[in-house]
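Structures are listed in the sections that come next.
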Structure P
Amino acid sequence: MLAESDLTLCLPPCTPTFYSDAHKSWSTLDLVFATPRLADTVTKCVVSGGFGSDHRCIDVTIDITLGKSEPPPQYRWRDTDWEAFSKVVGDACETDRVGERAQQISTTDDLEALVGDLLDGYVAAMESTVPVAEKSAFSKRWFTADLKKMLRELNTLKN
């Protein structure tokens, strides 16, 4: 059954976990199993005192440290050169590959392949023509260039 379930024993084999007062002997009754993926994260699996119980405690330590992920880049769509963007998208749509796929759509796989090619064109246009915003802890998405211009005018009129 264990082989079918693909489980791994985390506690070392034959580790005594139970003390029988009647027989005055130790037995291995308590076991710790894990899937292979979880077993890779087990850093410690040992028995400790039983706190007055006939069963000893089993301490299992699992490393669940998450890697730090970088947030995706934020694009400044307001500052996009739309003519250049349109040209890159147009060039991507006019390739022979896209044209051939557009003429021969007969299955959902054909349609998905065409959509994938079109999305590749849009992504290429975005990466080449849309500026990437610099990360700032103080940035406010609602603070546009027009608002900045109006704020300058207001401050000029105040002074």
Structure Q
Amino acid sequence: MNEEFLKSVFQLFPFCLELGAVSMHIKNLKENSLLECVKWLKKIDIKSGICMSLSSSAEITPRFIEDFFTIASQDKTAIMFRQLDDSETSTNKRAAILRFFSLPDWTVPARYLTIEQMDKETTELIFGELEHLYPNGGVFYENGAKAFHISGPTPTSIAQLEIRKMV
């Protein structure tokens, strides 16, 4: 997928009378193309929420996290990193995860970051760091997944990380 294709897709959005939610499944895009997606998403009025599914090999930086999670949405914004394919190598997401929780602006009331699979050692290091940085946050387990959340300024604002499987 190249930028011209992305532009042609996103140029259709303004013709939608009401865009309830946007869900995107993206594979093998570099950060520049992902940032281009974010740029186009910021130009439209999304009523409900935005969900982006990425491959675990995607190189995600704190800048992308900040840009993506500041897209105005009335409900929630989420990114999910899919489980690795045999041909993929996982990338280090520590800096992006820390940026996810440190975003000062609650433009989006609820933001979620889900990683289908992460090695156990990295998971424990990241959760330990999050517990140290956000003592008011909470770790919980649900259906075998480990999660960490912090609450925002309103009862419905939340930032949550979920690791579904530790290997």
Structure R
Amino acid sequence: IVAEKYFPNISEKLRDPKVKIFIEDGNQFLEERKNYYDVIIMDSSDPIGPAEVLFKEEFYNKVKGALREGGIMAAQTESPFLQEDYFKNAVREIKKSFRNVGVYLGFVPSYPAGMWSYTIASDDVDVCKNDENYKKLKDIETKYINEEIYKSLFTLPEFIKQIIENG
């Protein structure tokens, strides 16, 4: 795995037996899997050209169909600061497919502006109920997430709330 060579500090879990990485057409891949996954984490290409389909309601419906009951999906949804339209459209399309949707920010120094958005969604889990959800995760060892960070995940700056509300 190339990431292990160039990014050893952030790729150490890629060889964990629980991790399965698929590098292929995500749209086609999901058509072949129904009620299969508990969690789907997507780091899609930017929503231009052939990857546009990965940011549409039809695709998110396929993601939803691939999730088991109680399943959760998380996706990178671009920079709300530099790519407002892409961000707004992605969140809007996810909301068309899932009942419970939460947007949170991460700061990635190697990405434009450093601010990046992620959207988590589920039909069965209220993803924004931080206290309940953190209790399930607190025994998982991570370098980043702790109780304070988790409880503040869905606290957004006003300009991002406005983008979502007006999207």
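Only the coordinates and a few stated rules stand behind these numbers; no lab work does. Computed from a predicted structure; not experimentally measured. Cβ atoms are built from the backbone, for glycine too; each structure is taken alone.
Results, tabulated for the structure shown:
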{"quantity": "Given 23.4 for Kirkwood radius over Cα pairs in Å, calculated: source structure among P, Q, R", "calculated": "P"}
{"quantity": "Source structure (of P, Q, R) for FRET efficiency 1/(1 + (r/R0)^6) of positions 12 and 148 (r between Cβ atoms, R0 = 30 Å, to 0.05), computed value 0.20", "calculated": "Q"}
{"quantity": "Given -0.71 for log10 I(q)/I(0) by the Debye sum over Cα atoms at q = 0.17 Å⁻¹, for residues 36-123 alone, calculated: source structure among P, Q, R", "calculated": "Q"}
